[in-house]
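I've put the structures underneath this note.
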Structure I
Amino acid sequence: MPKHFLRAAALAAIALLLPAQAPPPAAAPSAGEPIVIGRSYLVPSAILHGNRRVNVYLPPHYGAAGRRFPILFLLDGGAEEDFHHITGLAAISAAYGTTDEMIVIGIEGVDRRHDLTAPSTSPEDLKAAPTSGGAAAYRRFLVEELKPWVAAHYGGAGRTALIGESLAGLFVVETALREPGAFDDYIAISPSLWWNRQALSREAEADLAKGGLEGRRLWLAMANESSLYPEMQQGMDRLLAALRAAPPRGLTWSHTPFPGETHATIYHPAAMAAIRALYALPPARPGG
């Protein structure tokens with residue numbers, strides 16, 4: 001065998017024994033461009049004795065002459081909570097012309113078991129949520145401080161809505177029943193109506209009889225909660241019975257069950273359904 005073949009074979013054998021060389025380092029990425037979907041602010045609150053972080057999403061045509069937009073006040077609306085999720089649903093629905101564009105105001109949670117619950121006399125509730133009972137003050141913050149702040153910064157708008165799920169859904173229902181003038185529309189998804197031995201649903205008939213719901217809309221949804229959270233379903237059933245027994249004058253309400261969803265999966269499909277139901281645009285005319 002020629003010597004140059006022997007030499008090449010030897011070199012190849014040595015190469016197999018050596019560790020593979022690392023590839024050359026990749027070029028450092030450029031700075032790129034940020035993807036911005038909103039802005040975050042600290043809103044001072046005398047009622048809550050401190051600042052609360054509020055995240056704001058503005059639709060693409062915000063600022064266009066003559067345009068007014070619904071404002072969706074989102075409980076649990078922090079960047080690490082539901083702000084990105086709900087703004088995404090609102091944006092994609094409007095982008096395809098299914099619904100109106102809307103402003104989303106996400107209120108970041110601090111101690112949601114405090115802020116979203118009324119006082120409870122249940123020992124189980126107090127053990128699970130020892131800081132509970134701050135809903136009245138939190139509601140005052142939303143109505144007396146945050147809504148004026150939004151109006152001052154973003155001008156006149158269309159209908160206002162309050163949306164929440166679980167304990168936030170409980171807060172939404174309580175607001176609709178006991179301070180119906182706070183918002184125009186209420187979206188409560190799998191509300192935790194088990195709270196305080198289902199007191200809110202037990203008192204719903206009396207609350208509804210007080211009136212004040214003219215021109216309001218209440219959109220309710222419930223996952224398949226019967227097996228894990230039967231008290232939650234019982235509370236919803238009692239609330240629906242009260243609405244059916246004496247429909248409040250001027251209130252438009254609906255209930256949409258989601259039997260294929262759990263408490264952990266209902267929020268996205270139900271929120272999309274609510275946005276489509278309440279803020280639907282008329283169908284486009286053929287050829288338009």
Structure II
Amino acid sequence: MKPPRLLRIAVPMLLLAGVLAACAPVQTLNALTPRSTFELTANVPYGTHPRQQLDVYRPTATAPAGGWPVAVFFYGGTWNGGDRADYRFVGEALASRGILTLVADYRVYPEVRYPSFVEDSAAAVAYGLQQATALGGNPRRVFVVGHSAGAYNAAMVALDPRWLKAAGTTPRALAGWVGLAGPYDFYPIENPDAKPVFFHPDYPPKSQPFEFVSADAPRTFLGAARKDKLVDPQRNAVALGNRLKDAGVPVQVKLYRHVGHVTLAASMAAPLRWLAPVLDDVALFIDTGRPVPRQMPEAASAAP
């Protein structure tokens with residue numbers, strides 16, 4: 001017997017209020033996150049620094065032939081903070097759709113500035129490529145995924161070959177990338193928290209993802225809130241998507257109603273999936289992506 005319609009509406013709205021409240025919003029989501037869809041291996045180092053660690057969410061369902069698709073996820077936080085443990089709801093969401101998920105920390109300001117967090121992100125992605133088979137994943141179906149500042153990291157890793165080359169591989173080894181509410185063209189910086197990260201007003205050259213669009217870019221999914229008040233979706237997601245399309249790159253751009261900058265990512269959590277079909281769209285993008293070719297000469301040094 002279904003509960004009354006008023007109750008079915010009121011309960012999710014109360015959950016959403018908890019997410020938006022100042023007191024422990026992520027803990028609220030994680031407390032309501034199912035535990036039966038994944039096996040967690042926490043605190044896996046991909047480097048020597050304490051923040052160069054990741055958590056592995058392995059789906060509990062039977063793996064497909066060749067192994068699970070792999071997603072390496074980076075959270076946001078204006079490159080000023082964040083903790084991978086706060087994004088258990090993302091690890092569960094993707095694992096529940098049969099995606100082996102690595103949620104990675106990276107160094108942040110004031111300990112570091114650009115480009116250290118991009119270097120860390122590339123190292124975490126290289127780890128995912130190197131260890132995919134050992135973890136039960138498919139090394140030919142590795143995706144990089146990010147939200148907000150994490151989407152910037154993902155974009156730089158996927159579009160600018162400098163970073164993965166330094167980590168011993170290449171963006172051509174990726175089956176695709178996903179950016180959610182990401183900033184890809186944001187100079188001059190208005191956000192005071194981001195200004196020192198990028199040496200405002202003396203911005204580093206070649207530090208904006210849109211500068212690296214080429215026909216070699218991996219298959220792309222860009223999602224954003226239609227009325228994002230923090231990161232302009234037209235200047236960032238739509239404009240980058242148009243550049244990629246003009247370069248001949250397979251790209252999807254989706255703007256979502258009824259969510260904002262933060263709730264776009266929160267809608268992936270089990271209690272809030274009614275807000276927007278972000279998880280459905282990301283999972284479908286990953287599931288339908290073609291594996292990269294077996295022979296990747298430039299990525300030979302990234303083998304386990």
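None of the figures in this text is laboratory data; all of them are computed from the coordinates on show. Just so it is clear, the structure is predicted and the values come from calculations on it, not from any experiment. Cβ atoms are built from the backbone, for glycine too; each structure is taken alone.
Tabulated data
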quantity: Source structure (of I, II) for Rg/Rh (Cα atoms, Kirkwood Rh), computed value 1.23; calculated: I
quantity: Distance in nm of label points 7 Å out along Cα→Cβ at positions 77 and 165 derived as 1.7 - corresponding label from I, II; calculated: I
quantity: Origin of the derived value 0.90 (FRET efficiency 1/(1 + (r/R0)^6) of positions 29 and 69 (r between Cβ atoms, R0 = 35 Å, to 0.05); candidates I, II); calculated: II
